[in-house]
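Down below are the structures I want you to see.
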Structure I
Amino acid sequence: MKVTRRRVLEHTLGVGAFMAAAPYVARAAGYPTQRITIINQFAPGSISDAAARLIAQSLQDQFGQPVIVENKVGGGGLVAAVAVARAVPDGYTLLATASSLHSGAALYKELPIDPVKDFTHIARIGSYPSYIAVRSNLPINSIQDLVAYAKANPGKLSYGHGNNMGQIVGEILKLRLHLDIARVPYRSNPAAMTDLIGGQIDMMVPDLNTGMPHILSGKTRALAVFTKTRCPVLPEVPTLNETVMPGFEIIPWGGLSGPANLPADVVSTLEKAVHNAVQQPKAQEQFQRSGVEMFWAGHKEFTTYVQTQLANWSNLIKEAGIKPE
């Protein structure tokens, strides 16, 4: 099945169409009575931003209070995370948390926050499938072509990444396949995509929300996804697991968190509201079109998951040979 214009137009639809009929959720006494701000770690146009806005619209419909998304970009997600960790734990400042925060924790010798202890992890929302993209004017049509081209032209290719996950994947790819490719860091995936299309870099590791329109336009090519099975949105694109890196899988994910010590009734109210949002069939359809695969878990399970993910990302970073800064 090919990527069609209809699929991409559907993929980029607004959030309001399906959230208007969001169910009422039982609330903590007196909460919320004012605007809620969800701080996102990455730039508008990123998949975490799309997911945050979908959830924000649903919470607004359920609560009858404004819910806005504020983007605080920088430090691989640390700028946003620090802002939420230091906020008053009243439920009015939340974090669109992502796996990059926990992968980033292993990239630094010292952090101003603890990604587990300094947050209340409310609910996991979904996974964010990502892939390897190249600019279309390169003579590379498959992941096997990329490996062959890189080996024939050592040091001539460059890859960009707008988050920690992209760096980890890029460095593991280089290490396992013995490739010499220069790394170019960006503050966000949309910025890296702009340079990929413009020819300033040769390849990158985008999420689906950032990359789908440019696959359709023919400006970039998708070579391989990182899950062990193919992505429903890009069924014609193989996995790294089935091609050049058997056994490889990385699943970036996202959720909703708040500062440590959020009152239990506030946590319960938010957890139920997020669950309501992701259970709606139209919401699930829109999430999929935005490149988000539903991967929900409540407060207790999500908290445990975050702890295990911190260890998993640490092991991947060690394998990639990335030294903490």
Structure II
Amino acid sequence: MKILYVLAEPTLGGGVKVVFQHADLLSKLGHSVHILGNGDRPDWVAAHVGYSNLMKGCLGIPVQDLVIATYWTTVKFAEQLMLGPVVHFCQGYEGGLVHMEGHLQEIYSAYSRPSPVLVVSPHLGDLMKSQFKRPSFLTPPSIDLNFKPRLRFFPQERPIVLVHGIYEAESKNVKTALRAMQILREDGFDFTLWRISTFPLSREETCIIRPDRYMQNCPPETVAQLTRKVDIALCPCNESEGFGLPLLEAMQSQVPVVAADTPASRFVTQGMLELVQTYDAQAYAQQVKLALSQPVTWRKLRKVGARAARRFSPENIARELDVAIQNAHQLVR
């Protein structure tokens, strides 16, 4: 099949990474895949698929068997291209986000098409069916093989705690994780706090707790190297999170995780890990302290997380993605 993905801005982030990841998997299965983005091809992606910068024109792109709009803002544009039937790839429903309140009518319009939706988690498929009466097909992210474990038996004497995500993004719920770290520090528990984000460190964040190391705009390979050095990761994303790539990548790295009890986290962890209430900073703090204070528990969390991550192997996701693409094409051709 000839498949075209339509991106908004190809910025550094998990959503764009997953689009290139899926395109690469489909290409390796023999599909002809091309990506059209509103900007230059990102230099941090390794996918070997064709790419065109929309700002330089999209002449020469042939008619496709399937055009995949990857964000609500690209749905109408993808239809206007008239290059083939359009489906929507949803990595999280934007209509529930506070900062999107001014765009609710446009978002609702984008999601009200009758065509099928590709979703990264089952709860998004349920939402598409209940709210928009649309069929959906599950197409989760794959693990990134750059994320590898280190052979370790104990946490470090001064353990490193990782909190990954944009503080200002409501779905990431970073504030709750930082408050948990503040509780631990005030209790005298010794640790090093690492933060990864695509935004600069804000004054509001430092008023809660100042990270010992703050890393901004790290490409995926650097994130993989950093992740395998930490002793535990906090993944506090709230119910509006579509999937939770940092959670999967920590599990793949055999880094113990403390994650929020949300539909996305339940899917990623495959029900194998105990989850905590989303906004309960005290619960996060207790689970972090427990894992880092008991080597047996810490090692068990490493093994269980890695076992759950296997469900998202490239081989499994490639098969699942291929079936979903074929099924979506059957409904729109």
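The numbers here are math on the coordinates, done by the rules we state, and not lab data. It should be emphasised that the depicted structure is a prediction, and the values quoted were computed from it without experimental measurement. Cβ atoms are built from the backbone, for glycine too; each structure is taken alone.
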Figure out for me which of the structures I, II the number 0.40 belongs to, where FRET efficiency 1/(1 + (r/R0)^6) of positions 51 and 283 (r between Cβ atoms, R0 = 41 Å, to 0.05) was derived from the coordinates. II
Between structures I, II, where is distance in nm of label points 7 Å out along Cα→Cβ at positions 203 and 307 highest? II
Structures I, II, by relative contact order in percent (Cα under 8 Å, 6 or more apart): label with the highest value: I
Given a computed value of 0.70 for FRET efficiency 1/(1 + (r/R0)^6) of positions 67 and 147 (r between Cβ atoms, R0 = 35 Å, to 0.05), which structure among I, II does it belong to? II
Matching task: 20.4 is the computed value of mean count of other Cβ atoms within 10 Å over residues 163-170. Pick the structure from I, II. II
Taking semi-axes √(5λ) of the Cα gyration tensor in Å from the coordinates of each of I, II, which one would give 34, 22, 16? I
Please state which of the structures I, II yields 23.6 when mean count of other Cβ atoms within 10 Å over residues 43-50 is computed from it. I
Cα extents along the principal axes in Å, for residues 107-234 alone from the coordinates reads 55, 36, 26; which among I, II: II
Origin of the value 13.7, 37, where Rg and Dmax of the Cα atoms in Å, for residues 187-274 alone was derived from one of I, II: II
